[in-house]
Structure 1
């Protein structure tokens, strides 16, 4: 069995003169939560539809779970789960009846359907709402039911297209935790398209960034955070006078300094040491109580990548 759930080689899709997906070569390891990041219109959803065989490629090749996308799209859809932006549930049916209906489509027998539905609804804390109509549920709970439907037939890979889009912060966090917990407990590979960087940073093992149809980088969130070549130091204390801040800004290893209430946020170039900063502040009358060093955020790295020349 291949060690990659998804493999593409120069996969391309055009719409007229627009290359929505431009020679995309990508490998997604089995068992990973893979985040596919990019701004709106970057080619994320088109990539997902190509991988499902819902669109034809204009060039290149791709395989999903070892199945050729061009020739075995039916087998791919049989062994994967898909959660698109629209939940696709039947509003007039109950939670249980929706899942029971889709279970029949997946050819699960009655006993297996009942056991699997209960298992999923209990995991997602929805068992008590099994007799509620879909129309009675909040958007967040509807998305949870749609996620349960995605996992109903024990797929080896799930495609999640902007799963938290439009959800309030509490519902988005709950769904994110569900995705992470279920991916781990079910041993499922997840391919997550999103422009929600906080979401990707929290749950993804690996992320790929796409811009104007082209894949520009792949790595762990930690690896991408280092691409800006900058690090942030938070210095807590008192007496951060204008002279002390000006002295910091004069240092070659410092790219920016910002005073934020009780602390300084200092952005450093890669490899810079923090000790000289503390010494300089003390020399200028500041009292330093705590220093915290960290890398740039994924959001900063993403913005930097989007601003690079193509």
Structure 2
């Protein structure tokens, strides 16, 4: 059946699987700050190549750059600026680089779920997806000593079963969907779940501007100063509205000499306003849940 032939029950069923529920944007942020800033880094490393069954030495070395150069640069900057952030790590990347994960936690940052090998959830059988998410949670907990409370799905790929699995995992929040700029509650088939969504957007992601594939037409097309301008404008909009500014970055993308200044100048710009709360995704989700009286607040 073609989509134009679908009965109403079918297209409504597709739409209603996972929806944005009530807004969880709080009336105030901790310390009377005007907006919340959630910096995040998807530490995919070698799994970008491995997840497609690839074994390109060149692309694997690009992933290693994220661990060898990108993450240390990022952690050094965050330490200098006294800013906490969240790192979303595929379990295979954590197994390849366990000392990196231990350093991230030791320096006060958060590690969240990001799949097993950066797999695409939407092509997996439900049981396989569930097994991989639970294995990933167990692996990250074994390496870091802390069980993750939030998830960013690999490539922001959300299957019809993903939210159900997140509920089984007892997660506090997700950060993979795009129905708003500010936090909201996830609704599954009409039922409020108590899970906080911290929404992402490709505009607030470094990869679309800088990714490169020499065998395809994918080429960097935006100069770094223009990317900084976009991020600053997104931040200023969040600040005017008293909302959330959430930025997604990748150590193997942002961690180059000509690009790290974007993060450096952005942090300094935000700090200069004097009215931003820099926090991990878990801290922001917990604050929103508590302000709204969600059952998730106790997680």
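Every number here is computed from the coordinates shown, using simple stated rules; none is lab data. Keep in mind that what you see is a predicted model, and the values were worked out from it rather than measured. Cβ atoms are built from the backbone, for glycine too; each structure is taken alone.
Quick check for you: by relative contact order in percent (Cα under 8 Å, 6 or more apart), which of 1, 2 is greatest?
2
1.0 is what came out when distance in nm of label points 7 Å out along Cα→Cβ at positions 8 and 80 was calculated for one structure; which of 1, 2 is it?
Only one of 1, 2 returns 1.0 for distance in nm of label points 7 Å out along Cα→Cβ at positions 8 and 80, namely 1.
If semi-axes √(5λ) of the Cα gyration tensor in Å computes to 44, 25, 15, which of 1, 2 did it come from?
Answer by label: 1.
Which structure, out of 1, 2, was distance in nm of label points 7 Å out along Cα→Cβ at positions 112 and 152 derived from, given a value of 0.7?
For distance in nm of label points 7 Å out along Cα→Cβ at positions 112 and 152, the value 0.7 is produced by structure 2.
Out of 1, 2, which one gives 23.8 for mean count of other Cβ atoms within 10 Å over residues 144-151 as computed from the coordinates?
Source structure: 1.
To test your reading of the models, identify which of 1, 2 gives -10500 for helix-only ellipticity at 222 nm (-39500 (n - 2.57) for each DSSP H run of 4 or more, over all residues; to 500) when calculated.
Traced to structure 1.
1, 2: which one has log10 I(q)/I(0) by the Debye sum over Cα atoms at q = 0.12, 0.16, 0.24 Å⁻¹, for residues 88-167 alone, as calculated, at -0.30, -0.55, -1.23?
1
Comparing percent of Cα pairs over 30 Å apart, for residues 72-239 alone across 1, 2, which is largest?
1
Determine which structure produced the value 1.4 for distance in nm of label points 7 Å out along Cα→Cβ at positions 48 and 248, calculated from the coordinates; the candidates are 1, 2.
It traces back to 2.
Give the label, chosen from 1, 2, of the structure having the highest value of distance in nm of label points 7 Å out along Cα→Cβ at positions 24 and 160.
2
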